[in-house]
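Coordinate-derived values only; no laboratory data. What you see is a predicted model; the values in this text were computed from it and never measured. Cβ atoms are built from the backbone, for glycine too; each structure is taken alone.
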Structure I
Amino acid sequence: MPAAKNKILIIVTNADEYRKAGLRTGLWLGELTHFWDYAEEHGFAMDIASPSGGKIPLDPESLTRQMLDDEGTGKRYLDRNFMDLLKVTMQVSEATVDDYDAIYLTGGHGVMFDFPQSKDLESLIARFYETGRVVSTVCHGAAGLLNVTLSNGEPLVNGMRVTGFSWLEEVLADRADAVPYNVQEELKKLGADYSTAAQPFASYVVEDGRLITGQNPSSARAVAEAVVKQLTAT
């Protein structure tokens with residue numbers, strides 16, 4: 001692994017609605033805050049980037065009283081300085097791999113629309129992986145892996161153990177008719193060894209070398225723990 005920079009690049013969505021359903025979406029805030037809190041506590045700095053740059057929409061479902069009652073997310077939501085980080089994000093194309101130890105792709109249904117459409121993001125992820133850095137995702141963030149091809153011509157996820165938001169969870173979230181595709185099945189089509197937790201919405205993380213994936217919003221902190229563990233291993 002390259003010399004440590006103690007810095008992580010976080011990728012968030014610019015998409016604010018489901019294209020065929022008209023429902024609002026965006027970043028699932030807790031998937032940012034839970035990861036951020038743990039990584040920051042362990043000495044890591046972070047930058048936030050998005051495919052288009054600029055202001056980041058928030059999924060309204062992630063801002064309900066139930067979600068903001070969570071101590072970490074609620075505290076961050078009330079922190080003006082922290083929330084201002086989402087007002088002006090840099091474009092993915094502006095990020096330099098050599099500045100970071102790892103990349104983390106957050107979720108929220110919005111990522112299903114813009115992550116796989118970003119050639120810059122695809123090449124960035126491939127460079128992170130092929131230069132010995134950690135690649136991590138949570139929930140729908142796994143959609144950002146779907147079009148990533150390595151220099152040998154193979155999909156990054158081919159033959160890799162992964163997870164991501166399951167189709168059962170999509171159905172239970174009442175979004176099966178709104179999403180443009182099935183993340184679970186698309187990963188499997190690429191040759192990924194996909195697995196899920198025994199219970200939907202339970203925290204679940206899969207590590208396959210430097211590829212770390214979390215199944216759902218409940219998994220964000222556990223993904224951070226796995227990333228930090230890898231980056232601080234001696």
Structure II
Amino acid sequence: MLEVRGLNSAYGQVTVLHGVSLTAQSGEIHCVMGRNGAGKTTLLKTIMGIVPALSGDVLLDGQSLNTLPVHEIPKLGIGYIPQGRRLFPELTVGENIEIGLMTRKVSPDTRNWILDLFPPLENRLGQQAGTLSGGEQQMLATARALALRPKVLLLDEPTEGLQPSMIEQIRQVVIKMRDQGFAIILVEQQVDAVVSIADKVTIIENGKSVETISGEALKTSPEKIRKYLGV
């Protein structure tokens with residue numbers, strides 16, 4: 001289980017997160033929603049140690065991550081798929097996956113497990129990552145994170161800029177990960193994509209976690225969507 005307790009973080013002198021709290025249980029999709037600039041991406045970066053926490057705590061199975069070097073956090077089992085994918089474009093698909101496999105000791109069948117999840121990648125292992133389509137790049141970014149065999153998966157806007165068929169493929173992989181026991185924190189702007197798969201939803205407004213509700217409750221509360229998201 002991943003726990004975020006009263007998390008505060010800043011860029012320089014500008015505080016962005018103000019006491020954000022949430023939990024992600026194994027076998028659960030916990031979506032984070034809010035308007036642009038609300039602090040959603042900063043939350044994920046602070047969990048990963050990329051943005052230092054000013055106060056509060058991030059715990060994985062009870063272990064605090066706050067004082068760990070950034071490169072140690074993935075080794076504990078947190079996979080991060082940043083907005084914009086951040087692949088190594090000059091390396092091949094296979095090499096990008098190998099970088100993920102090198103990060104943490106995983107079972108020998110992990111590579112085959114990943115390629116079973118994303119069959120199109122198997123035919124492109126020798127292709128440079130930068131030449132893939134947007135949807136294929138998102139697949140590869142997700143595959144690289146899954147190469148850790150993580151306990152927790154953080155996804156930042158995974159469907160951004162993708163065509164509907166590719167959005168559905170990514171959605172199905174997220175559901176499959178949940179069903180296999182992963183704890184998933186999903187930052188997503190597409191309301192329809194969220195309400196169809198979310199177990200819980202935390203709304204962030206002006207850097208504060210203002211409400212956490214079930215995905216089912218969000219479906220039946222369009223007034224909350226209008227209030228917090230302006231949709």
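Using relative contact order in percent (Cα under 8 Å, 6 or more apart) for the comparison, can you identify which of I, II gives the largest number?
On the way: I: 22; II: 29.
Answer by largest value of relative contact order in percent (Cα under 8 Å, 6 or more apart): II.
One of I, II was used to compute percent of Cα pairs over 20 Å apart, for residues 114-209 alone, and the result was 34. Which label is that?
Values: I: 34; II: 38.
Among I, II, the structure yielding 34 for percent of Cα pairs over 20 Å apart, for residues 114-209 alone is I.
With distance in nm of label points 7 Å out along Cα→Cβ at positions 50 and 202 as the yardstick, tell me which of I, II scores highest. Don't jump to the answer; show the numbers that get you there.
Values: I: 3.5; II: 1.7.
Biggest value here belongs to I.
Compare distance in nm of label points 7 Å out along Cα→Cβ at positions 18 and 130 across structures I, II and report the one with the greatest value.
II
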